1. Identify which of structures 1, 2 gives the largest calculated value of distance in nm of label points 7 Å out along Cα→Cβ at positions 37 and 69.
2. If relative contact order in percent (Cα under 8 Å, 6 or more apart) is calculated from each of 1, 2, which structure is the one that comes out at 45?
3. Of the structures 1, 2, report the one carrying the highest value of Cα Rg over 2.2 N^0.38 Å.
4. As an exercise: helix-only ellipticity at 222 nm (-39500 (n - 2.57) for each DSSP H run of 4 or more, over all residues; to 500), calculated from one structure in 1, 2, equals -33000. Which structure is it?
5. Which one of 1, 2 has mean count of other Cβ atoms within 10 Å over residues 5-12, as calculated from the coordinates, equal to 17.5?
Structure 1
Amino acid sequence: MTILAVGFLVLDGVLLLLAGLWSHRWGPFLGGATCLAGAAGVGWLWRRHQRQVADLAAARQAVKAEVLALRALVRGERPE
């Protein structure tokens, strides 16, 4: 869904930039620049979110391994 949103923002931005350049008006040109900046922002925030999700998954795995080691220790087994 994020890729679709970025794709539409880029398409709108390019088309508005071209419309602004061809018509020599600032409105569409600024709208296109805003759409392209928004697409860049969405892409950056999506990558940041993906990194945070990966960090959380790694932390969850580490906690799970610690819990299993503690359970083995409580049972008197040798931890792995």
Structure 2
Amino acid sequence: MRGRVQGVGFRATTLHEGRRLFLSGWVRNLPDGSVEVVAEGPRAALDALVAFLSEGPRGARVVGVDTSFEPPSSDAPSPFQMR
């Protein structure tokens, strides 16, 4: 996610949402000010997460979400984690 996404509780709310949706994966801040999310799970749950990420928590201003869907790997930690 790009925009005002650090310092507004984005990782914490994404962590909560990922766990609520029973996804595996993680969320982390990147040095360039964006937030990166890697998630695995059923497509409907992933679509719900993407919808959440497009809005973000209160105080966030999301200006872009880049998504790609790839085959699952066994590397995603479960439950969803914050890094």
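Since every read-out is calculated from the coordinates, none of them should be taken as a lab result. All figures in this text were calculated on a predicted structure; none of them were measured in a lab. Cβ atoms are built from the backbone, for glycine too; each structure is taken alone.
1. The maximum falls on structure 1.
2. That value comes from structure 2.
3. Comparing 1, 2, the top value of Cα Rg over 2.2 N^0.38 Å belongs to 1.
4. On the way: 1: -33000; 2: -9000.
Working through the options, I get structure 1.
5. 2
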